[in-house]
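Computed from the coordinates by the stated procedures, all read-outs in this text should not be read as laboratory data. Keep in mind the model is a prediction, meaning the values are calculated, not measured. Cβ atoms are built from the backbone, for glycine too; each structure is taken alone.
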Structure P
C-alpha cells in the first residue's frame, strides 16, 4: 500500500461549469483515487446537475482560475509530502490535443451533492504524469457555495 492523502476546497462560490479537481500524477508514481465528495453548503434550491470524472490521455493544457491546495497526509506523520499536483476550482477547464475519456458521469440533485467511494476493483488509476479531472459539466442556475474533498494514494 502506498501513502494516503486528502485535498480539499471549502466554501467556494461556483457559478460556471468548472474542474473541481485536476489531479496530475508525479512522473515517478501512480496515483489511485479512493474517494471523491463534492457538496453544496447553503442552497435550498433543488436542481439536477451533472458531474464527470475524465482522464486526459494526451498532451494536457492545465486549467486555470482556481487554486492549488497542499494535500494533507492521512497516514503517519513521518510520511513524505504528496508528489501529485492538485488544482481545485479551475474555471478555465483543462483541455487536450487528444480525446478526453469520460470514466464516470452522474447527474444528481445538488441538494445531495456527489459522493463516489470506489471499491478496489473500480478505483481510478492515474499513470505517471497522467491527469484526471473531476468536474461540474453545466453551470448551476444560480451561484452555489460548494466544498469538496478527494482522497488519493501514491504508489511508487
Structure Q
C-alpha cells in the first residue's frame, strides 16, 4: 500500500478493520509510519461468479458498478448531491442485487432500484434519471412522472409547495 500523502510504499499499518454495512467491502483505517498521517481504504470483495446484466435488447454484459455511478452522476449534474451520497446508493443497489440474484439481473431492475433510492435523495435528479431509464416516449409521460413526484412530495410534507 502506498501512502496517499507522502507516497511512501509499504510504510503503513492497519489500525482498525471493519466490515461495511452491506458486508461486501472491508473498511480499514491505516497509519503511515513514515509521515504519521492516517487514511482509510476500502477493499471490495469479489465473487468468483460474475453477475451478468440482461439489457433491454436481450444482450448480456458483465455488471459494472461504474456504469451505475456514472448514470447517477449525470442525473445529478448541477445538483447539490455529493459523490458520497451517490456511492451510498450504488452500495444499496448492489446489496439488493447481490442478495436477490446469483448470476443474472435485468438492467430494468437495477434502474428501478437506483431510481427508488434517488427519489428519496433528490426529486429533480430522480426525474432526470427516470426519463432515461424508463425511456419516456412523449412529453405527456414526462409530465405525469413530474406530477407524481410532486404529489408524493406534498403527501410527505403537507403544506409545503414544491416548485419544479
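A few notes on this one:
- Structures P, Q were compared on mean count of other Cβ atoms within 10 Å over residues 2-9, and the highest value belongs to P.
- Computed 11, 43, 35, 10, 1 for P(r) over Cα pairs in 10 Å bins from 0, in percent - originating structure among P, Q: P
- Distance in nm of label points 7 Å out along Cα→Cβ at positions 82 and 106 from the coordinates reads 2.0; which among P, Q: P
- Comparison of P, Q by FRET efficiency 1/(1 + (r/R0)^6) of positions 130 and 146 (r between Cβ atoms, R0 = 25 Å, to 0.05) - largest value held by: Q
- Each of P, Q could give relative contact order in percent (Cα under 8 Å, 6 or more apart), but the derived value 14 comes from Q.
- In terms of FRET efficiency 1/(1 + (r/R0)^6) of positions 42 and 98 (r between Cβ atoms, R0 = 30 Å, to 0.05), the structure with the greatest value among P, Q is Q.
- With mean count of other Cβ atoms within 10 Å over residues 34-41 derived as 13.0, matching label from P, Q: Q
- Of the structures P, Q, the one that 1.5 was derived from, the read-out being distance in nm of label points 7 Å out along Cα→Cβ at positions 74 and 90: Q
- Computing helix-only ellipticity at 222 nm (-39500 (n - 2.57) for each DSSP H run of 4 or more, over all residues; to 500) across structures P, Q gives -14500 for structure Q.
- Between structures P, Q, the calculation of mean count of other Cβ atoms within 10 Å over residues 50-57 yields its largest number for P.
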